[in-house]
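Next come the structures, one after another.
All of the numbers you see were taken from the coordinates with simple rules; none came from a lab. From a predicted model like this one, the values you see are computed outputs, not experimental measurements. Cβ atoms are built from the backbone, for glycine too; each structure is taken alone.
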Structure P
Amino acid sequence: MQLNTLDYGIIICFFIIVLVIGIVVSKKSGKNTSEYFLSGRSMPWWLLGFSMVATTFSTDTPNLVTDIVRSSGVSGNWVWWAFLLTGLSTVFIYAKLWRKSDVLTDMEFYELRYQGKPAKFLRGFRSIYLGLFFNIITLASVNLAAIKIGGIMLGLSPVETVLIGGVITAIFSAVGGFRGVVYTDFLLFFVAIVGAVGAAYYLVNIPEVGGVSKLISHENVSGKLSILPDFSDTEALIAILIIPLAIQWWSSWYPGAEPGGGGYIAQRMLAAKNENHAIASTFFFNIMHYALRPWPWILVALASMVVYPDIASIQEAFPNIEESKLGNDLAYSAMLTRLPSGLLGLVLASLGAAYMSTVSTQLNWGSSYIVNDFYKQQIKPGASEKELVNAGRISTVILMVAGAIMALLLTNALQLFGILLMFGAGTGLVYILRWFWWRINAWSEISVMFAAAIVSLVLTFSSLGDILFGHTDEMGMLIEGVFPSWARFPAIVVVTSVIWIAATFLTKPEDKEILNSFYKKTQPGGPGWKKIVDEAKANGENIVEDEKKWIVPSGILAMILGCILVYSCMFATGNWIYGNYPLAIGLSASAIISGYLLARVWKTLKKDIL
């Protein structure tokens with residue numbers, strides 16, 4: 001594949017614009033930690049919404065979708081489509097609570113909700129556990145995708161790819177802070193979406209594929225088109241649809257889809273002007289992320305099955321790719337090499353945009369944990385704002401280097417996705433209930449965190465062996481014999497749930513002062529706090545600031561209607577593409593009706609939220 005002057009011009013102009021934005025905002029971003037990590041809490045909903053969408057549009061996302069489609073068909077995407085329920089619960093229930101908490105990071109929540117040494121330990125440990133460990137894994141996944149794209153499309157070695165992409169992104173992220181990330185995300189979104197749609201349209205119509213009608217009738221593709229799994233295949237049905245919809249979405253912590261909100265989604269809600277902007281930004285994000293964006297990637301993945309029917313055909317076409325990096329996810333990059341000049345430059349710029357957006361967000365978010373919740377709290381409580389900002393810039397560079405090094409050791413994005421899900425399995429219910437049940441304490445979270453990590457390490461031993469050593473050892477084979485792959489996730493959820501529930505009731509609840517203070521600040525409401533509200537009232541303290549109706553029942557109804565709306569839009573789009581017009585019309589009608597009902601419910605809900 002050869003890039004010409006036009007392609008290079010597009011790519012160079014894009015990177016210059018991004019770096020200029022970072023430099024321009026650097027002075028304001030460096031004023032203090034609130035500016036560096038939250039832009040002074042002054043961001044409008046639309047800018048934050050575009051930023052969330054751009055952040056989740058990473059280089060590894062189309063690779064992941066391609067891997068899923070080629071391995072399990074279109075229906076395999078339920079493994080991440082199910083997280084729409086998590087996202088909309090954040091919109092209609094948790095966005096208000098996070099914005100009212102007024103914390104700088106979601107780790108700061110721990111010393112708002114809990115007390116004493118357990119709360120301090122939890123805040124410090126989680127800031128390193130998520131900001132460093134989980135963050136490096138996510139950064140490694142994104143860098144791995146960049147390595148595959150660089151190897152296939154540009155002939156770069158893995159080291160060359162991570163050096164070029166990492167240096168530019170680390171400089172931009174360290175200088176521009178959160179404001180630079182959000183401003184450039186707005187530009188990155190449009191570049192990325194135009195590139196993805198343009199690539200899908202062109203590649204589906206190349207001579208080897210022959211257009212949509214020939215694509216969907218091709219023998220390699222026709223069995224992979226269904227949006228729902230084969231109901232006669234019980235194991236696939238359980239693994240692909242039932243577990244994600246029944247258990248995974250509420251029980252598992254995953255970056256960008258945290259039960260109860262959290263991570264970089266919480267960071268953006270905390271940066272919003274007010275509660276209304278926090279809610280609007282997260283709703284906008286979920287519509288764009290699920291309803292409008294998956295199909296360009298899916299179409300390219302389906303087309304790749306015609307051009308490159310198996311991994312051997314990819315290896316034959318690209319013999320210089322290291323064997324350790326071969327996988328179905330390479331097919332997306334392989335297809336992009338067939339793009340014409342101009343569009344090729346735009347798509348490479350869009351992939352660069354996707355890479356920079358996700359990595360810069362992960363770096364700024366992870367750095368906020370390390371600086372605000374570990375360095376400032378555990379290492380140097382008296383540090384000046386200037387020193388904290390400098391520490392943020394240094395930790396940004398360290399995170400980038402660590403993520404790049406780990407990427408050089410990995411093979412497959414889908415494997416990492418599964419391991420991240422496993423490590424968060426069983427933790428989600430605690431993150432949901434801590435807002436609405438006074439009895440949850442710091443030991444509930446400590447126990448569930450360690451239980452999930454330990455049990456996941458045991459039950460995913462075979463997957464870890466595959467990733468680290470290229471094969472499954474005897475211990476891994478023993479686990480596979482006892483636990484089929486679909487049963488591991490529910491097993492982790494059950495074990496961790498038993499442990500954290502026992503820990504909750506075997507330890508003392510938080511003191512009434514901290515519970516009263518938390519309730520007064522966030523106003524969570526509900527029967528789970530009735531005991532605390534009644535006791536405060538009996539002691540002459542009124543912690544209820546208003547008598548508005550509890551939002552959760554209406555929020556759940558809004559969440560359900562929102563899911564129907566978004567899924568209807570997503571699947572209507574797919575069926576319009578497939579040419580299933582009666583079903584597409586029915587799904588479009590479902591989207592219109594659910595959208596109308598959601599607007600009615602939102603009118604009522606808005607009065608109680610704002």
Structure Q
Amino acid sequence: MVWSSGRRPFVILVVLQALSAVALGLQVLAVQWVLSAVLAADERADFEGAVAPVLLLAGLTAFTAVAGALQGQLQRFLGELVARRMWTRVLRVATGVDLAHFESPEFYDHLNRVQTNAVTRPYQVTQGLLSMAGAAVASVGLGLALASVSPVLLALVVVGGIPLLVTSRRESRLEFDFSVGQTPVLRQRSYLALLQTGREEAKEVRAFGLGEWLRSRFDAIYDSYLHALRRHAVRRTILSVLGQLGSALVLGGTLLFLVWLISRGAIGVAGAGAAIIAIRMLASQVQGLFRGVQQIFESGLFLDDLDAFLDLGVPALEQTRGSEAPTSFDTIRVEDVRFAYPGSTAEALCGVDLELRAGEIVALVGENGSGKTTLAKLLAGLYQPAAGRITWDGADISGFRPASLRDQVSVTFQDFVRYAFTGTENIAVGRVELPASPERVRASARAAGAESVLDALPEGFETLLSRLFVGGIDLSGGQWQRVALARSFFRDAPLVILDEPSSALDPRAEHALFSTLREVLDGRTALFISHRFSTVRGADRIIVLDSGTVAEQGTHAELVAADGLYADLYKLQSHTDIAGAGAGAGAVTGTTGNPADG
């Protein structure tokens with residue numbers, strides 16, 4: 001991963017690491033050379049003899065410092081290259097997995113851990129390997145220098161790193177378990193912070209006076225996390241102290257052995273000085289070697305978790321197989337379709353049968369929870385039926401490549417996304433693979449009644465539609481809905497699904513939209529979900545859902561005459577509208593009548 005992310009900086013980093021390691025070994029020899037020259041000093045001639053080793057030692061020290069600075073910056077740059085590559089892989093999975101994953105809290109926990117660790121852990125493994133390699137090379141050089149003094153000293157220094165290796169593996173396992181266990185807590189904490197800082201939430205937080213209450217919940221969650229962190233930190237500290245004490249005891253014994261050798265006259269003064277420096281430097285390198293092992297082991301645990309997440313993208317890659325969905329159809333049939341959301345035992349759809357014919361405008365109505373939006377998601381290919389099938393001219397859509405099916409469907413949901421992009425971009429995201437030609441963008445905006453709205457902005461269609469960034473302008477709910485509709489028209493798909501497309505529009509704008517809808521669709525099939533019967537009446541057919549199944553269907557006149565569920569809902573809304581108009585009669589001016597009749 002690191003090699004493919006940044007080959008050149010990686011090679012330079014490896015070379016610098018190796019040269020720095022060699023320089024450390026040479027420094028020990030240079031120190032011994034300097035000490036020998038100093039001890040043998042004999043006025044001017046001997047002083048001149050010390051110049052070369054002193055200059056060598058100074059040069060090696062300077063090189064080590066410069067190489068260390070370069071390595072630091074290269075590591076930072078290479079880390080960002082790896083992070084970008086990992087973000088690409090993670091985001092590809094996050095945007096490619098089946099929509100059902102987003103109904104699972106476990107998926108969000110997994111995604112949160114991956115977002116935290118995926119961009120750093122792969123490079124940390126490489127850093128660990130580089131540190132190990134550098135420490136190993138340096139240890140060889142220092143070890144040879146120390147072995148020339150006493151092989152026993154070398155063996156003792158190496159043994160001193162074993163306690164760190166043993167305790168560090170246990171520390172790494174504790175760190176991973178703590179991270180997994182605290183993921184839900186951290187997500188709750190982040191959510192509570194978002195409620196108090198988010199722009200969309202700000203007005204309601206103030207309207208209901210939620211600030212103090214949310215802060216108290218935030219503090220309670222944080223206290224819980226800090227309590228767990230305190231216990232975790234104590235356990236890690238105890239392990240770390242035990243490892244360091246074990247290593248320090250061995251190092252102390254090594255130095256005592258060196259003193260004993262000096263007292264016996266087995267080592268000269270210059271050799272003793274070099275040995276002390278070599279022992280200290282070698283002990284540091286051995287510890288660095290084992291720290292690299294710990295870093296690899298700990299990061300490896302998180303990378304296993306990352307691999308499990310990336311494996312979720314394998315089914316998404318398999319979805320590239322299958323036949324291409326046709327670019328048009330005569331008939332779409334929904335045959336005995338059943339569907340339940342993940343984790344729910346109740347079926348949102350239970351045996352739905354219906355038919356959509358090319359060029360039709362079909363309305364889907366029903367009470368809240370009747371399955372209207374769920375059916376729209378299945379028709380759009382966002383979910384797969386648990387049972388039954390959906391066909392295009394007799395071909396089961398499960399045999400189509402999912403992306404190709406979605407290409408032929410344009411969906412505008414009631415909770416559409418308000419992108420912090422320009423007006424042009426907000427419309428053009430409806431079909432990002434096509435160039436956002438001004439003519440086509442403007443035509444889509446005109447069809448949705450958004451052209452005059454965007455033209456009135458300071459930069460016209462190029463105005464940023466968000467106050468999150470400097471220079472941005474926000475729109476009203478109704479204006480945003482027109483932009484979302486323009487996005488759907490820009491997509492230019494044979495099947496158009498509109499979920500409550502006029503919920504934020506005023507009556508005049510709603511009437512204008514639906515009076516021109518058939519002309520705008522230009523022969524395309526439309527399925528629109530609505531609770532407003534003034535919009536439903538003009539549909540070619542009306543399908544009524546009740547408790548996840550089709551209760552009745554027909555034209556407005558047929559369903560009213562049938563005096564069934566549709567008629568009850570129609571009468572109820574009509575009476576509610578009339579009551580509302582009567583209650584506010586003192587403020588009403590102009591023509592009056594039944595709002596349900598337009």
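Tabulated data for the structure shown
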read-out: Value 8.8, calculated as distance in nm of label points 7 Å out along Cα→Cβ at positions 163 and 515, assigned to which of P, Q; value: Q
read-out: Highest-scoring label, criterion being mean count of other Cβ atoms within 10 Å over residues 155-162, among P, Q; value: Q
read-out: Of the structures P, Q, the one that 62 was derived from, the read-out being percent of Cα pairs over 31 Å apart, for residues 179-402 alone; value: Q
read-out: Per Rg/Rh (Cα atoms, Kirkwood Rh), the highest-valued of structures P, Q; value: Q
read-out: Comparison of P, Q - label where distance in nm of label points 7 Å out along Cα→Cβ at positions 283 and 563 is highest; value: Q
read-out: Value 15.1, calculated as mean count of other Cβ atoms within 10 Å over residues 91-98, assigned to which of P, Q; value: Q
read-out: With distance in nm of label points 7 Å out along Cα→Cβ at positions 19 and 571 derived as 4.8, matching label from P, Q; value: P
read-out: Relative contact order in percent (Cα under 8 Å, 6 or more apart) derived as 26 - corresponding label from P, Q; value: P
